[in-house]
Structure 1
Amino acid sequence: MQSVDAVEHALEQHHYISDHGLATTIYLGLKLNKPLFLEGEAGVGKTEVAKVLTEILGTHLIRLQCYEGLDINAAVYEWNYTRQMLQIRMLEATGTTRSEAQKEIFGSEFLIKRPLLQAIEDNLQAPVLLIDEIDRSDEEFEAYLLELLSDWQITIPEIGTVKAAHPPITVITSNRTREVHDALKRRCLYYWIDYPNFEKEYRIVLTKIPDAPERLAQQVVKFVQELRRVELYKLPGVAETLDWSAALVALDQKDLSEGVVNDTLGALLKYQDDVAKVQGNIARELLERARRP
């Protein structure tokens with residue numbers, strides 16, 4: 001992919017409808033070997049970027065799903081204590097002292113490698129490393145990532161520094177439930193993925209749900225676009241638009257109707273308060289707007 005247009009075309013060939021700004025950021029990330037920091041509301045396609053890049057580049061995906069309390073043992077490595085103890089006993093049985101045996105058990109064969117270490121130890125081809133929803137992790141974990149993102153290396157005290165032969169193509173996502181520290185963002189190329197406009201979302205639906213009738217797809221996208229103007233606890237993302245479209249196609253719908261809308265809102269909205277608010281008058285009003293030419 002030797003140009004921004006080539007990146008945009010490759011994304012579309014793999015059923016990801018991108019805007020020029022995102023394609024530019026991806027191109028620069030690949031060209032400059034910089035991590036991508038993709039931020040936006042849930043369900044707008046941030047995680048999908050990493051999956052599509054994996055397909056385009058013909059490599060494999062290594063995914064680290066972040067959560068509160070994520071630590072080095074789960075993200076980077078931990079020692080296989082059971083195997084180490086067995087090795088110590090075997091060595092002691094041969095007359096090796098315990099102190100000498102302990103020196104023999106801190107090698108790579110005793111490491112349990114977690115996603116981050118796996119990503120930099122791949123010597124054949126650079127994988128795509130997805131660090132998903134980093135805003136769910138703690139600030140201590142962010143700080144640990146700085147060495148990796150700066151120098152593509154991980155320091156293991158008992159062994160030394162492990163440096164990547166082929167730095168991973170790294171995608172970091174955030175739903176912005178909290179602010180991520182500037183030190184981490186400075187090491188990345190930043191891009192905000194917003195909710196798409198009507199034309200883009202309509203293309204996404206037709207691309208991802210090819211069985212959807214065009215009239216139904218238009219009405220669904222119009223309905224969702226108008227729904228995002230309503231004050232809700234959680235606005236529907238593109239992922240919810242696709243879920244709803246797939247549900248309506250599964251019900252053999254060719255056209256939106258009030259009854260079907262009310263019955264299938266659970267595919268679009270994920271909180272009961274939001275469903276209760278939209279059902280009835282609001283759904284009827286949005287449906288009327290969606291049906292207009």
Structure 2
Amino acid sequence: MAKNIVNKYIWIVDTIQRYGRITREELNNLWVNSSISDGNPMSRRSFYNYRQGIAEMFNIEIENDTSTYEYYIANDNSAQSSRMLNLLLDSASMSGMLRDSHDVSNRIILEEVPSARINLPVVMQALKTCNRITFSYKAHNRVNASHDIVIEPYCVRLYKQLWYVIGYNLKDKKIKTYSLDRIIDLVITSDTFELPGDFDAHKYFNDCFGIMTSKGDAKDIVIRTTPSKAKYLRALPLHHSQSEEIHDQYSLFHYHMFITNDFVAELLSYGADVQVVAPPELKAMVISQLRATLEQY
């Protein structure tokens with residue numbers, strides 16, 4: 001049921017965004033003729049509830065122009081709102097395209113990605129109601145699962161096609177990160193909590209490359225790249241702090257963020273196309289990993 005509701009939310013946001021402005025009658029006609037509705041009309045009450053759900057879950061407001069009776073997506077001009085809207089629209093577009101492509105399904109090659117569709121709606125509900133969650137967790141670096149983990153979920157993050165929940169672990173007394181595809185037997189408890197007033201999800205990850213955080217200070221990082229790799233980084237920046245110096249035969253990319261293992265792994269994946277210029281500790285980490293790799297051959 002939760003998954004179906006989210007799909008309906010996405011369809012409504014995508015449709016209103018594509019039309020720009022649309023009356024409820026026009027929206028309902030499109031709804032009835034879509035696969036999401038099973039041919040059933042959307043009542044006025046249902047539309048109101050969907051609008052409320054979209055606002056609560058995705059922070060996207062659907063406003064009404066009382067002079068024209070048209071509905072539209074309110075633009076609050078925030079970067080997070082734009083990212084959320086783009087994610088919803090991309091999901092809707094991809095889902096609709098795949099539904100309509102059964103006749104060429106044997107010619108569509110998809111990447112195998114661990115699914116979070118079962119756990120994500122549960123975590124989202126816990127975020128909304130500020131309820132603690134309990135689960136077992138089977139980490140990749142452990143043989144046996146850890147049981148009876150209890151956390152206060154603070155936020156969720158999508159990174160490299162995997163969903164993570166970040167929350168306060170009551171036993172370890174610190175904020176920890178868990179991949180939703182590794183969570184087993186997830187349950188929302190009746191215990192509630194109060195989100196710390198000083199916690200800001202965006203600030204928490206502001207200086208992070210990916211999902212890993214650091215207790216140290218963010219560093220000024222400089223990497224040198226080939227012209228071809230520079231084009232790639234322009235299209236897909238590694239971090240929001242990225243800036244570039246363009247030279248004849250190379251580019252220098254500047255960042256301000258934590259030095260973490262996932263960032264080092266990312267740099268190593270680029271091979272000889274990327275060279276660390278600064279700081280020295282990052283260069284040393286990359287060299288150490290390269291030497292350890294060579295020792296395997």
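Readers should treat all values here as calculations from the given coordinates under stated rules, not as data from a laboratory. From a predicted model like this one, the values you see are computed outputs, not experimental measurements. Cβ atoms are built from the backbone, for glycine too; each structure is taken alone.
To test your reading of the models, identify which of 1, 2 gives 18.4 for mean count of other Cβ atoms within 10 Å over residues 16-23 when calculated.
Numbers: 1: 18.4; 2: 15.4.
Matching structure: 1.
Ranked by relative contact order in percent (Cα under 8 Å, 6 or more apart), which of 1, 2 sits at the highest value?
Working: 1: 21; 2: 11.
Largest calculated value belongs to 1.
Looking at distance in nm of label points 7 Å out along Cα→Cβ at positions 112 and 160, point out which structure of 1, 2 has the largest value.
Values: 1: 2.7; 2: 1.7.
Largest calculated value belongs to 1.
Compare volume of the Cα convex hull per residue in Å³, for residues 64-215 alone across structures 1, 2 and report the one with the greatest value. Mind showing how you got there, number by number?
Details: 1: 175; 2: 196.
If we compare volume of the Cα convex hull per residue in Å³, for residues 64-215 alone over 1, 2, the biggest value is for 2.
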Parent structure of the calculated result -14500, given that helix-only ellipticity at 222 nm (-39500 (n - 2.57) for each DSSP H run of 4 or more, over all residues; to 500) is the read-out and 1, 2 the choices
1
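Looking at structures 1, 2, which one was Cα extents along the principal axes in Å, for residues 176-239 alone calculated from, given that it came out as 47, 27, 15? List each step's numbers first, then the result.
On the way: 1: 47, 27, 15; 2: 55, 28, 19.
That value comes from structure 1.
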